[in-house]
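The structures come next, written out as structure tokens.
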Structure P
Amino acid sequence: MDKKILVIGSANMDMVVKSAKIPRVGETVLGGVFSQHEGGKGANQAMAAKNLYKDTLFCAGMGDDGIGREYIAYLKSRGMDTSLVKIFKGSHTGVALITVGKEGQNIITVAPGANLKLSPKDMRGIKFSEFSHVAFQLETDLDTVAEGLKRAKKAGCETILTPAPAKLLPAEILANVDWLIPNEIEILQVQRGFASMKTAAKSLLEKGVGSVIVTLGERGCALFDKRGERRFSTFSVRPIDTVGAGDCFTGAFAAGLKIFGGDVEKAIVFASAAASLKVTKAGAQSYAPLKDVLKLMKSK
């Protein structure tokens, strides 16, 4: 039986206001349109992977509140296995407050709530041998991420880490990451003293990271590994909402590694196609079906 994909991370309810402009400090902007969407980096990546590769599971911490119950019902309605979702009494489910400008740019503030309750003990209860690829982000406790990465790596899984929100990462975490997927700002924040993504990526590889993929928005992405640097362009689309585009890329990349038998370049092009289609839709988890992703991928 083929092994599955597991995404461990955050689940937030996104409260989104679309506005003509992003407000400056101290400024109030009127006239926005409100909407509510399921989000959180972990859930975004899990749903992106699930959309393209059905054998995907999600592990997260949620509160015993109305938002948490609504979120779990939503996940189940999309066919997601929620057996690894933990409910924490007395905690609220994570919430993100998002403003989206007219060009699709965004600012985000997160109240993590139960996301931070997910613990190293919870990682010790997961049978990682059932999974081939395990993805993490940094909206959960760093000790939990470290424990999960260690156990996943020990079980023979390929590990993926999105270092966001960016923070300095200790050597013991970096040594257990096969695929580090930051954006061009985050790669300069996971360690000190580097002025370019190229020198930062080289240092990360020297510290044990298997490969680094830096997402560059509409400019595509850059892959750094033992072969050096390779650039991949993106697809030309008209963006409506860029919230969750990076998470879509990561989830689709994990799915692509499965679909294309570990072919990294195909997985990257596949992920770029998925993320390009995602930004043409509103909502962090608004994803195009597999057939549309493959069609766009083949257009290049």
Structure Q
Amino acid sequence: MNVHIPVMLNEVISFLNIKPGRIYVDATVGTGGHSKEILKRLMGKGLLICVDKDQESLEIARNILKNINSNFILINNSFHELPNILRDLKIEKIDGILYDFGLSSYQLEKSNRGFSFKNLDEPLDMRFSLKTQLKASDILNFYSKKDLERIFKEYGEEPFYRKIVDLIIERREKKPFEKVKDLVEIIEENIPRRGKIHPATRIFQALRIEVNDELRTICSALENILPFLNSSARIVTLSYHSLEDRIVKNFLREKEKLREIKIITKKVISPSKEEVKSNPRSRSAKMRVGEKI
């Protein structure tokens, strides 16, 4: 298994402005790449709260973080539940939070949930949490034509969405979708490749967003964490497609107008050419940072 390389690690650590003795949240801990460095800089003082919906990823993170120090708590839940999580922990305020909205290498390569169009024999699942009932195969097999067109157009921004939906409906009438290859094959056979981008990329993105209700979750999470931020606490976000980034950008602008947040990154920050070369998965990442006033 490839080791997950945390995206823009140095920038994340720098913008979080970590001070020993304070409380920070990694809201999407994955397998612990960013958390590991945050924990080191707490120097055994303060607390890091690590949240993720994926129980298997959390166990990998636990084994990494316990070798640094014990100043962390792992929570298997969605980051939009953070207000309730903090109340349960009797924590009134935090000093910084990181949201990394990307998939980990573990989820793509080893989770056996069909997140990648390369793993042809995996089930079309795409759930971050196995407690979620809706699977990608359910969407493909049972959503109406109208709803399929909506998610592929809105969440995938897929120019061939109508043609792909017609192909899906034609195929499911003969045989239900079960494996990744069931979907990839009809797309590869009928949709042209755009440069280096695989023609199934946007469809897989749209399905994943729908299964995990990602965009609504991001909106509510950003809004609801504000009352829990200490003055000068930083919100650091890493987005990987335009829909996520637009939500973050609009949120920060709105809160700056209301004088609740000061935008630290006047322009979006992207990975360096060197990072993209060493970690191609980072190429679409966009970082934005706000500071509580």
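For this structure, a couple of remarks:
- When FRET efficiency 1/(1 + (r/R0)^6) of positions 45 and 229 (r between Cβ atoms, R0 = 25 Å, to 0.05) is computed for each of P, Q, the largest belongs to: Q
- When distance in nm of label points 7 Å out along Cα→Cβ at positions 21 and 133 is calculated for each of structures P, Q, structure Q gives the greatest result.
- Given 0.80 for FRET efficiency 1/(1 + (r/R0)^6) of positions 13 and 141 (r between Cβ atoms, R0 = 25 Å, to 0.05), calculated: source structure among P, Q: P
- Structures compared: P, Q; top value of distance in nm of label points 7 Å out along Cα→Cβ at positions 29 and 261, i.e. the largest, recorded for P.
- Identity of the structure behind -9500 (criterion: helix-only ellipticity at 222 nm (-39500 (n - 2.57) for each DSSP H run of 4 or more, over all residues; to 500), calculated), options P, Q: P
- When distance in nm of label points 7 Å out along Cα→Cβ at positions 53 and 269 is calculated for each of structures P, Q, structure Q comes out greatest.
Any read-out appearing in this document is the output of simple, stated calculations on the displayed coordinates, not a laboratory observation. Not measured: the values here are computed from a predicted model. Cβ atoms are built from the backbone, for glycine too; each structure is taken alone.
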